[in-house]
1. Match the computed value 20 of relative contact order in percent (Cα under 8 Å, 6 or more apart) to one of the structures I, II, and report its label.
2. From which structure (I, II) was semi-axes √(5λ) of the Cα gyration tensor in Å, for residues 111-262 alone calculated, if the value obtained is 35, 16, 10?
3. Can you say which of I, II returns 27.8 when mean projected area of the Cα convex hull in nm² is computed?
4. For distance in nm of label points 7 Å out along Cα→Cβ at positions 71 and 151, the calculated result is 5.5, so let me know which of I, II that is.
5. If you work out distance in nm of label points 7 Å out along Cα→Cβ at positions 191 and 231 for I, II, which one comes out largest?
6. Output the label of whichever structure in I, II has the greatest value of distance in nm of label points 7 Å out along Cα→Cβ at positions 103 and 143.
Structure I
Amino acid sequence: MNVLVRLSRHRSARIGLFCLLLVFGAAIFAPVLAPEGYDDQNLAMRLQPPSNESPLGTDQLGRQLTSRIIWGAQISLQIAFLATGIGLLIGSALGLVAGYYGGKIDRLIMGFMDVLLAFPGILLALAVVAVLGPGLYNVMIAVGISGIPRFARLVRGSTLSVREKEYIEAQHGLGARDIRILTKHILPNIIGPIVVLATLRVGTSIMQAAGVSFLGLGAQPPLPDWGGMVSQGRHLLRSEWWVGIFPGVAILITVFGFNLLGDGVRDALDPRVRIAKKGDEPREASAEAGRR
């Protein structure tokens with residue numbers, strides 16, 4: 001409860017949450033908010049600028065950008081959360097095993113993670129999509145795989161610090177099984193950093209998925225994927241700018257919201273950040289008094 005109170009008082013977290021409420025509201029109430037279906041075409045209205053009839057204009061096929069961006073929120077959030085879930089589950093499991101057992105198992109797992117980390121996230125996602133083929137679910141898998149090493153390294157480091165605690169040694173002395181120690185005693189004590197990384201990772205997943213879709217390997221037309229919409233409008237930026245700009249703004253707001261919320265969650269969960277902020281106040285006051 002204290003964490004929720006601190007989070008509610010965090011200014012950046014409130015701004016991020018407001019942005020995300022807009023995106024989640026659009027995704028949940030898309031059938032009500034969208035004036036048309038995402039693939040309703042009207043060639044007589046193609047490339048119309050923003051107006052009262054078309055608040056965000058229309059694209060090359062006369063489709064309402066307002067409708068396509070609203071429906072696209074569902075796809076972008078679906079990709080982001082499922083991809084983050086893949087990285088979270090697999091990466092956390094590998095990190096727990098590597099940090100708890102150590103030795104050859106640790107070297108083997110983390111050596112493979114180091115190989116994956118040698119590739120930029122977007123490049124790794126593109127490689128996976130190239131193998132699996134373009135498509136919505138393949139993008140989720142690809143972006144999820146690119147996030148596995150981040151979770152694995154974080155969880156491994158946290159596990160290494162926790163496994164030496166007295167209560168873990170006591171569980172060994174009582175004959176507790178490894179799976180019980182990992183799930184009941186180690187994982188609950190390292191959940192904070194995992195939550196922070198997962199929150200920040202959602203925004204990164206949206207960016208990576210948009211990048212893959214921008215190159216034509218993501219969700220295929222006529223699905224309203226924001227990255228694909230930006231790609232379709234990139235040739236029209238000098239004349240019909242709204243076709244590519246508004247989907248990009250949607251990506252910006254969503255990623256911005258998740259990043260701000262992630263910063264707030266980090267500050268709310270990390271006592272060292274709060275102590276540092278409190279400790280800065282007397283020093284700032286002393287410095288101000290010295291200048292006077």
Structure II
Amino acid sequence: MTATASHNEVGQLDQLWRCRPRSRLLRGSIAALAGFAIYAWLCGEIEWRSFLTARRMDNLQRFLNFEIVPFPLREQGFEPGAFWDWMAALFFEHGFEAVLATLGIAVLSIVLAATIAGVLAPFAASNLATDRPFHADDKGSRPWLALRLASRTTMIVLRAIPEYVLAFLFLAILGPDTAWPAIAALALHNAGILGRLEAETIENLDPRPLRALHAIGASRTKIFVAGVFPQAMGRYLLYFFYRFETCVREASVLGILGIVSLGYWIEEARAKHYYDEMFFFVALGALIVIAADFLSAGARRYIRRG
């Protein structure tokens with residue numbers, strides 16, 4: 001009996017495999033991607049053999065064994081006291097101020113981005129920006145279609161322009177003696193990304209409770225506040241903290257504009273070939289991202305419990 005049941009299950013699995021949906025577009029895309037990858041590897045200007053030359057291996061060995069080793073430890077070997085003194089001196093001389101500046105830019109940028117995205121996303125969602133919200137047969141009148149098109153176009157433009165380009169544009173407008181060029185660039189670019197993600201989140205919500213709210217006379221604003229937002233909160237937080245991590249990284253990189261963030265001191269150390277100090281500031285940025293990830297996980301766990 002057991003052998004017969006197992007044989008039937010195997011037969012059902014084989015039948016399901018043979019009857020699975022097949023997408024020519026997906027298969028064609030995978031084949032094209034593989035073809036481009038092979039072409040770039042074999043026929044492009046990337047010479048893979050030169051990556052493992054003896055000279056490059058010597059450079060790697062020198063970098064790992066000497067250049068990123070803290071300066072006080074290069075001659076005397078590892079000593080905990082000297083190592084902690086070196087880290088403390090760097091942190092309190094430059095690192096603490098740079099971390100605060102990086103966090104300030106990242107936090108203000110992501111809050112502004114989330115605010116802008118929160119305004120744009122409801123008007124870009126095809127199931128909310130209609131005459132009858134969350135009714136599948138309602139595509140909306142021309143004013144709603146125009147509003148959705150305008151919202152989506154705005155978000156496309158915002159995320160299509162790299163934050164580096166925006167930062168240089170705002171640098172010419174606002175001047176180099178302020179952090180606002182970096183903040184404005186990160187806020188606008190991430191607003192376009194968050195807006196798209198939040199609009200798609202709204203479009204993928206369970207429409208039944210939201211349709212019921214509309215049926216009992218709830219306004220569009222009340223549907224969003226009482227129905228959409230509670231359902232989408234977990235996904236919103238996931239996207240928020242993901243883009244916050246990106247803002248931390250980009251705020252560090254945008255230190256090349258002269259803002260005293262981690263990127264400023266990373267560039268300063270690189271220019272002087274102080275790779276041990278550069279690695280220290282890079283590690284500080286990584287710690288901020290790790291802390292943001294733990295905060296994100298804790299916030300989403302709290303929301304799920306609620």
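Laboratory data are not the source of any read-out in this text; all were calculated from the coordinates shown. In this text the structure is predicted, and so the values were computed from the model without any measurement. Cβ atoms are built from the backbone, for glycine too; each structure is taken alone.
1. Values: I: 24; II: 20.
This value belongs to structure II.
2. Working: I: 40, 17, 11; II: 35, 16, 10.
This value belongs to structure II.
3. Working: I: 21.7; II: 27.8.
Corresponding structure: II.
4. Working: I: 3.1; II: 5.5.
Source structure for this number: II.
5. Numbers: I: 3.9; II: 2.7.
Largest one: structure I.
6. Details: I: 4.0; II: 4.7.
Result for distance in nm of label points 7 Å out along Cα→Cβ at positions 103 and 143 over I, II: largest is II.
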